[in-house]
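Throughout, read-outs are computed from the coordinates displayed, never taken from laboratory work. Here the structure is a predicted model, which is why all the values come from computation and not from measurement. Cβ atoms are built from the backbone, for glycine too; each structure is taken alone.
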Structure 1
Amino acid sequence: MATFLYHVGRLAFRWRWFVTLLWIAALAAVGVAAAKAPAAASDGFTMPGIESQKAFDLLEERFPGSAADGASARIVFVAPNGEKVTATENKAAIEKLVDEASESSQVASAVDPFQAKAVSKDATTAYATVSFKVPAADLTDASKKHLESAIDVARDAGLTIEVGGDALATQPSAGGSAEAIGIAIAALVLLITFGSLAAAGLPLLTAILGVGLSMASIMALSSAFGLSDTTGTLATMLGLACGIDYALFVVSRYREERAKGHDPREAAGMAAGTAGSAVVFAGLTVVIALAGLSVVGIPLLTKMGLAAAGAVLVSVLICLTLVPAVLGFWANAVLSRGVRRNSRRSRRKQQQTENGGSRWARIVVRHPLPVLLLGVAGLGVMATPVMDLQLGMPGDEAKATSTTERRAYDALAEGFGPGFNGPLSIVVDAKGSDDAKSAVARISKDIAATDGVVSVSPARFNQAGDTAVFSVTPSTAPTDEKTKDLVQTIRDERPGIESKTSGASFEVTGKTALDIDVAEKVQSALIPYLAVVVGLAIVLLLLVFRSLLVPLKAALGFLLSVLAALGAVVAVFQQGHGAELLGVETTGPIMSMMPIFLVGIVFGLAMDYEVFLVSRMREAYVHGDGAKQAVVTGFRHSARVVVAAALIMMAVFSGFIGAGESMIKMIGFGLAIAVFFDAFVVRMAIVPAILSLLGDKAWYLPRLLDRLLPDIDVEGEKLSRRHPVGGTDAARRPEPEPVSAR
């Protein structure tokens, strides 16, 4: 592996113009294909295998043309100064708004609140529902503007009007200026780490090119493979993260090889052969984690994972070819100013002087047990809140009070009760019943008598008269655990209710039930997902490090850091500890997809840090260092770069904390804190402490496995012997005897 990549790096360096132009041509070609490709399909979230999805599918089949997935706007009217919405002037303004809203070509229906009895008991609040024929993503600007104009006219009459639903929903921001600050901090970290503008800019440049190529490819293939705009979100995030990290490690190794005395082309080849080998296997672990998202069983998540895996593969290819090619243009520019001015003296100083990484490693090596216990105990305490983890899908109640959706939610909860914002939909299939109407009436009556149900709406039948749907209003809020218990109670009582209806059956659906079902399915898939990705990663790391204990230690450390990060997310966003510091106004359940996203993204980054850090330790060990000295040597060469990579990722992810959406804040905070725990607590403290305690046993591999496993040589041991300092001429010298790995 190392020898092959060494030759790839040398060829890319030599043919730098050809390689660079080839990548630029690929970007241009894919860009043209993306521009000519049909528009991406709108998001069609489906969750096969859950009851609420089955009921939704039945609705679409039995109620054709009902636009079940169409956008909707719930317009909430609040009368001013203690007046009533039924007052003559207020009623006229509301009816005029409904009439004007219904005139839009994309509107399927606009329901008058006075005809639908959608008025609160005290008559201070009312709501009108405007349903559209198309999803929110397909609404035209003209349709939105038409509805907004009608609302503005009604507001002029003195009514307080807020709008919920997805038709006019505020688009979430990705962090704005805070995200820009995060990227600026990342650039500053690169500049401080390398002391060269060229070295700092190269990882950013190649990573951006890789993300551009990946996103253009996704857009070009969107129509053929049913990819939506959302599919590329994870690909962008991970493509940028891995692209910067991988280029960072190769550039750092190139500078190190130059400091040893290699000429530029030889240094590029050595960097590609050593750091490039680590990049390949780090990239494979990320691909495993992302491809493993298919285990969850959510088509959208599977597409996102595979698209992101493709982006990571592009990042790896760019790192192995384009980065050495660009180094050919900036052979000396990427070196620090001191090395360029006085290369020999700086080279000697760089090889012999202790740095912060080696000094910290010596402290850990001297006191491994206290460091290990302190690190594990600290992460264990942070992980404790995971025991109270509640998954769900926060809605308008989690938005800032500055948004109209949140104010509409609060007004409805105050006027109609907390459960009004999360009604359940009961779909009755009476096709096998002799008397469909009486069967539906019986089911409706029994469900209305269930504890926790406030009201049941009249049933609405399809044209064939064999299927009906009605709404159930719970007494508690959509994200309340009691609402979840109510859904389960209705489903548990179903056999007894259906036995009284002679052939009719029913299912529970609606947004609230869908969120509950999705949370349960994701939670049940989390353990199998972890087992798949961690198990395959252990096998891969076994090939990389040729050790039994190092892969196990890496996997256990990752699980510890992920649990601690999830615990921190629960403590802030669910329990409310320190929530005000992040601008979180309302606490609630953790987004259902959050644990899966956290595991997938952080697993990839964690294995990056593990491979780059520990491979340098093993490289020192196989070259003759003792077990403890190998830890110090590995830290001297790689700790600074790993710290820089972690700080960059933390800066980028922290930019999302400045977003207005609570869910985006949650993702940004969770990823940033997870990288912090894994890079600085697990990789920088727990890992060297364990390796120090294990000593030579850390690198033990049974003879049978040693014979069966292929010798991949990630550390470049053979490469270093064949190409010692002195450039290509030294490669012709006789190969020395191998150093014993003890």
Structure 2
Amino acid sequence: MTRRSFVLSAAILLVGAAVAVARGPHPLRYSLREESERGTPLGNILVDAGLTSSLSQFDLAQLEFSFSSARSQHQHLFSIDGKTGLLTTAEVVDRDSLCANLDVCVVLLAVQILPVRYFTIVQVNVDIVDINDNSPRFLSDSLRFALTEVSVPGVGISLPLAEDPDSPKFAVQKYELEADSDKFELVVVLEDGSPSDVQLVLRGKLDREERDGYVLRLVALDGATPPKTGSVTLTIDVIDVNDNSPVFENSTYRVSIPENIDPSTVILNVKATDPDSGASGEVVYSFSRKTQQRYGNMFDINQSGDISVTGLIDYEVTSGYVLTVSARNRDPSTSPVRAKVIVDVIDENDNAPTMTVNTLTEDGAAQITESSPVGTFVAHMTVIDEDAGENGRFNCSIHTPSFEIRQLYETEFKIVTSAPLDREQRAQFVLAIECQDNGLTPRFSVGQLSVTVQDENDNAPVFSRDTYTVDVPENGKPEVVVLTVSATDADAGRNSHFRYSIPPNMAPYFAIDSSTGSITTRRPFDRERTDEMRFTVYAIDGGSPQRTGSADVVIRIADVNDEHPRFTRSRYEFEVPENGPEVTAVGHVTAVDSDTDANNKFDYVIDPETNRHELFAIDSASGAISTTGSLDRELEASYTLRVLAVPVRDTTGTGTATVTVYVQDTNDNVPVVLFPAFPATGPFSCRRSRQLTILSPACWRTTPTRAGTARCPTV
């Protein structure tokens, strides 16, 4: 059977019980016929409280039902299924033992619904419907009375009332007299529609000589159809003595007294008179046997008719008393007469509200996480004031601004948060709860509730600096601590425990101790490749979800003189015209040193071995090469120099480059005839297409001839 079908079946099986459901803040109301068998279903809290329409199937499956012992009266009579919410009887309920003679018999139950995130209290009122399962019953099967033969018609004998614990509609409704004589008549006094006094009244004169006694039967009938009955046999003895009995001034007396009245206080004087003289006229007062049995420890009556208090009068225990006072004269042959005394107890504000706080936790401590929204449940509170009226009405308050009290029912409350909580600002609250009633002299009670604010991971670790900067020399040894970072976390417990880390791409260069934040190098650094390294360091806490703090780390690589100058080219070639000025610009060489300014100073120098004639010079700062004298191509067509870049501070690392200088030819020579021999200074003739050509000596040397004809340009 599914859970849904089980609930429906339980609803169909409501035999002997009827339900009238009120949703919302009003209690659920069920009715139960008394004497219904054990296990009789009353209703289903899950359905009747409207939870099936307001919660999902998943949420419904989480619910747990149980009685709240603080305000569940007679909960042992009932049983509730912890999962389905089905309310059934646990015992056969006897209404008469719970609410004898009351019109309405209501058993109050409070059903609490857990877990805490769904917590609420559902108040249930169970009306116990009376059945006429009792017959009227007299305390005695027979009673004997005595009347003198001179008793005056109209004298009455107070008869005992029958008891019937059923509700008023099934209790005693009337009395009847069964008699074989018309000498007596039954007079029944009604109060609020029910018999309150029954008297056997003499209607005719008695003559002991004619008849010395009568046997009557008093029958009590209840309100059922047909009625149930109970009876007592009345024996009336006719005595030939004292012809008068005491007579009370009033058949019923009524007095109001405050509760907690001092013992021995006289509250009323009753008076009965007897016109007889002597012992027959002296009146003796006493309580009836039933009154003496019930209230003999609470009241006393003396022989003056003064009724006084002897016990503690508590309105919360009993709001009123009905006493029966008997008066008889000292003649033992006379019958007593009775009067009824109604004592109303006036409530006083003698009770302060009493509170019971339930945190719904095993250890009784209230706990709430700091991220909880406003209105989050903290504790359940039941408050009761036993007084009546305004004396029993009260107001409760909490003087801590972050919490408030919300009313569920007349006596049921829940304590909730009224503002966001921050554990880092305050981790513990001790709530003072005050409840004060509305009496003229108010009474109040104060309770305490300790609330612990549990930590949420709402703070990320925070580093002591936003940026950490440190200088590290290049070419240093690895495994050296260069920096220690530091962070703090305002949370508590595992939420405040964190570990340090760096990005994976920094792992080849650095390592960080996850606990201490110490950063060490893994390898040497070359400033000429990288002069600065930047990365982010993280602190990751142990909360869920995790929170991360970060800071920037700047590692500046400090330079050491580990580089020497290097020329941008290994070979340079320049051309210079011959016969130029003594100082002629040849060209410019360039060398670089990757070290920083303090370590990259060097001078340009020409190796003297390659500048034997000192025909060239170089600017030591700029690398500009120039001639120091005129060049003659016919003497030397090219020069090869070795140029040096010599460091200023350390001459061990010198850069070198080869410079070739080509001397450009200019027409600075006349032709020379080598064959046939002519004067070296005179022109010669060369046949070329029958033209006369003048050749320079240089042309002659470099231009081959064929068949005696020169291949030369014409001059």
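Side notes on the structure shown:
- Which entry (1, 2) yields the derived value 3.0 for distance in nm of label points 7 Å out along Cα→Cβ at positions 104 and 360: 2
- Structures 1, 2, by volume of the Cα convex hull per residue in Å³, for residues 248-559 alone: label with the highest value: 1
- With relative contact order in percent (Cα under 8 Å, 6 or more apart) computed over the structures 1, 2, the top value is the one for 1, the highest of the group.
- Read-out helix-only ellipticity at 222 nm (-39500 (n - 2.57) for each DSSP H run of 4 or more, over all residues; to 500), computed value -1500, structure in 1, 2: 2
- Which entry (1, 2) yields the derived value 1.59 for Rg/Rh (Cα atoms, Kirkwood Rh): 2
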